[in-house]
Structure I
Amino acid sequence: MSFIDYLLSAVLMLITFAIGSSLRFADFENIFRKSKPLYLGLFLQMVFLPICAFIIAAVANLSPAEKVGLIIVAICPGGTTSNFISYLIKADTALAVALTSINSLLILVSIPVLSNWAVAAFMGGHTEVSLPILNTVWEVTKIVIIPATLGLLFNRYFPNIAHRIKFPLKVINTLLLGVVFLIKFFAGEESGGSGISVDEIIRLLPTTLLMHLSSMILSYFIALKLFKLSGIQSTTISIEVGLQNTVLAIFVAGTLMHNAPMTKPALVYAMFSFFTTLVFAFITIRIRRD
């Protein structure tokens, strides 16, 4: 891992701690008592989004490896950055964290199975994906579970301090995350960046943007209109569907499958998805509150 990768992990841990420090244990009790939003969110992330991605990949003018890469993005559900957006706009953060926590366990099975299926469907091969389970569990525990738990405990025992540092942490985390992603996706490879070319970005942008916007908007209206969830819950679910864990997608495609072209959809997706999701979430939250 390069310095920027270690920095990214540290920033994500700080973000998760900040999210945890804004929650109470009672928030999670309320989520599991009202399980409808949780189950719907899991379905939209783990089933609906991959189906959307498969349909788009099937008709898109991409190489077979890039089609598989698009599917890999869709099967890596949102991580701490999607939780961070819910935290920033004051959506249902407890629901967001609960979805991330459960998905962190489900992906141990879903990623190997669906990745192999995508390879067979679009490349006609039998490339094996071997997810290092123990290492993945540790990474998820280190970046999500431990910092969030520490944040929860901090808020429980030091509530006044947790309240005072809430806004400064929002500002610091936003700036740090922006710097890290700018370096990661726009710097050259020698500086810890991806080195992706402008031509590749332009070619992949329409397809990745279509998958991102269609799944996010549809999931919002499915939750709001079909299942009659609240505006805040619907926005939270659309954030989790709209913002995928591109770091995990790059790890699966590049490190586990050893296929550089498969990482390109994730790289392009990461360049815009945080900002478009943030704007969409802000607009929908304002509309429902007004």
Structure II
Amino acid sequence: MKKVISFSGGRTSAYLVHLFKSDPNAHFVFMDTGAEHPSTYQFIKDIVKHWKIDLVCLRVVINPVLGIGNDYKIIGLDELKQDLEPWKDMLKKYGSPYYNTPFCTARMKTEPFEKYCNDIFGKNNFERWIGMRLDEPTRLPIEILVTLGLPIHEDAKHQKEGFRYLAEICEFEKDDVLDWWEQQPFDLAITEHLGNCVFCIKKTLNKIALAAKDEPEQAVKWIGLTEGPEVRSEGRKYNHHRMYRKRLHMSDVIEIYEDHDRDEMFKALRSSKRYESGSCSESCEALT
């Protein structure tokens, strides 16, 4: 059975790719939202260059008609860039996601990933491998928690058929992954709050504000897209242009933190353990 490694663009996910890079039965897929940091795209290119893997990069192709499913397209490494096009098309069709209803992951990652794999390998003819570590118990299914001797939390769910996890084959925790990357000739050249979609709605407000301070030009483009007139509002119960916690716009978040010092914010995040395992910016998997 084919092993499809879902690569998110982060360090742990990349380590999972490393473990399978010599496996002839492995197939590597990256789902691009067009909203990753440029350094993430460079990291992906470096992985392909150094490890000589065949990486399939996919983007959702949004059908603008409601009620009709979307498609996907394969893009080349040279087409990976922060152009926000998948987000633009998704917002126009569906409106804005919200931090506790992040349908953006399903629309731009999960659904096109599944469609691609079913098209290429056939339904139920492949395993999905996901880079979730043993120190991320809230993200692991009951069966894996039992095997690892970890407590079963109240929100734990049963393992879906065809889903496999890094924690099953590797005892690495977050610090082990970071230590391993320090020994490599290349690495992901951004701190965690800039990972995944740079201004991901799952991130806490202080991470969003810090990302905006670090990447002000990207923030301006993001605000223009997510608060602009092309975001669908028709048929929505609330003003879902407000994607962030406390129903805030991105521009609201920036204003709230305008007088906060960037370095002090960064220190506060680290001291409050917001960068610990399983934090909202560590990885956004195509599959859960």
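Please treat every number below as a calculation from the coordinates, not as lab data. None of these values were measured; they are calculated from a predicted model. Cβ atoms are built from the backbone, for glycine too; each structure is taken alone.
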Calculated from one of I, II, distance in nm of label points 7 Å out along Cα→Cβ at positions 89 and 201 reads 2.4, and the structure in question is I
Output -10000 (helix-only ellipticity at 222 nm (-39500 (n - 2.57) for each DSSP H run of 4 or more, over all residues; to 500), calculated) maps, among I, II, to structure II
Tell me which structure, out of I, II, gives 155 once volume of the Cα convex hull per residue in Å³, for residues 41-168 alone is calculated. II
Structures I, II, by distance in nm of label points 7 Å out along Cα→Cβ at positions 25 and 73: label with the highest value: I
So if we calculate relative contact order in percent (Cα under 8 Å, 6 or more apart) for every structure here (I, II), which label has the highest result? I
